[in-house]
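These are the structures, in structure tokens.
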Structure I
């Protein structure tokens, strides 16, 4: 499998040598397909996932089937943080939003590691604090900021978790992530393309000008980025 180096995931790369030597033989290389569901709400978590070239969306859904993204996880983090926060399940849904590679680790091995209460525990708790900041800021952004600002934030946040400037993502999928109408996403994407910030063709988005996107988005992107950098100084996101 291409890009199958576990240490392309920044959390795995930051593991102390002793922990890395315990984990390295237990990590299983996997392909993460677009739209693949890693876990459903209420399901017992059997594994945790470490994306390397993929991006996973954490979604919350309503009874009528509507959903919205609360956070994204890429090569900076882990999917399944509820496991080491004391729960065996979570109320969110984890779906692959950008296909690629990753690794998974059995839940019991993660729990055994945390029982040691060493440096790995502190590393992953700092990551979780940063992830919770992303969730909180996403809720604020979805409530108070324009679709234009939300889309720019979403593009920047996603690119920070990938190598390069390309995303494979349709307008319909982006609308589902943001919890807005597809027509609204299409209109804003056309404006961004006309302004020379992105190029979009058949589900392939290339960001041409990150700096201009940062100027166009709201403060939410910077708030989250700053918190990741503060809590995880050894491997800055973006």
Structure II
């Protein structure tokens, strides 16, 4: 799973694709962000400006909508040009004249960071923590295979424990899966925070419900969903024990 925003499951459920989250894998820790041209001093300066972002429903678009809302704007206040994260970062580096800002994520965010003349990173998920990766299953699978779901959760928490205990070996194993060296995987993972069992129990005890409500309201306001689904069915916490 990659770049999965916190409202993703809400979109799926609102569109009839029933999924239930059973544990959280990681939280973005600066991996996703907004790049702006040097003449943009603050996010609210983007009113009437042009911003590159992936299509509605994606993590970059949700990040844009979230950041704009926190600064008194909405996607309707800007002109959104659909560019995927790599293309969006490349457009900023190339100095595309009619582009004022772009939504992107790692490793493309660091490519912009390495070229200050391309613009500045005005905000990331360090400032606005709302991008995360979660593991979900269909309600049918969970009702028919509760032991398998528990084994999946336990296996993930064992893997997180291994990252803490044997980081070098863990990064080599994960890196091999995505065709990266252990060192390269470790470098890219510094923008994530793995969520262990204790962190999951804390998140799903209250944070998740509050976040889901805020995300659902934003998605409805932005026109990405037509109605808010039953938020109580978004998570099943029995596998976290």
Structure III
């Protein structure tokens, strides 16, 4: 059965969260005087990112709440310097997230791919990102018109890779499993999640990381390669 519906991850599949987020963190580093704690931005970044990635992994698995993620990822790098106020971390998070919505850098080839796909398929965003941020990022980056539905984990009540997220997406878009493919960069959230939900996968894997446990339906190293599949 040919594909009719495409579930597409947003962050680091279309919207360049690595470079956009890094720019925002560097602004935070300078605007909040973090040079008093870390002599260079790189030192701050190298402390922040591993903790942030660990917390997002816990959030995807439902082991921590959004509020815990928001507070801890910004408190952890400065707690050794005596900053422990959760309200401070929440204000900083609000500032950081607002800044991210104004960044519009996309992954190379994103617009060209969407222009190619839009006439042929029904496109839907499937993202674990926060509701108050993702819609603004999509709109400000000029992506809104490409998608029939924007499906966020906060709406589904579960995160990728949980099967409930994919079941919610299928029902919300009136899609059949055998007519749907998931496109994403995250092995755990997008690819494992889709496979466990009996949905085909296109793994966007620009770093050439090895697959574990199984081979995805398709693997590509660039977004342009997806046009050879679909």
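Just checking, which of I, II, III has the largest value of distance in nm of label points 7 Å out along Cα→Cβ at positions 57 and 145?
Ranking I, II, III on distance in nm of label points 7 Å out along Cα→Cβ at positions 57 and 145, first place is III.
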State the single structure among I, II, III that was used to calculate relative contact order in percent (Cα under 8 Å, 6 or more apart), giving 21.
-> I
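Since every read-out is calculated from the coordinates, none of them should be taken as a lab result. No experiment lies behind these values; they were computed from the predicted model shown. Cβ atoms are built from the backbone, for glycine too; each structure is taken alone.
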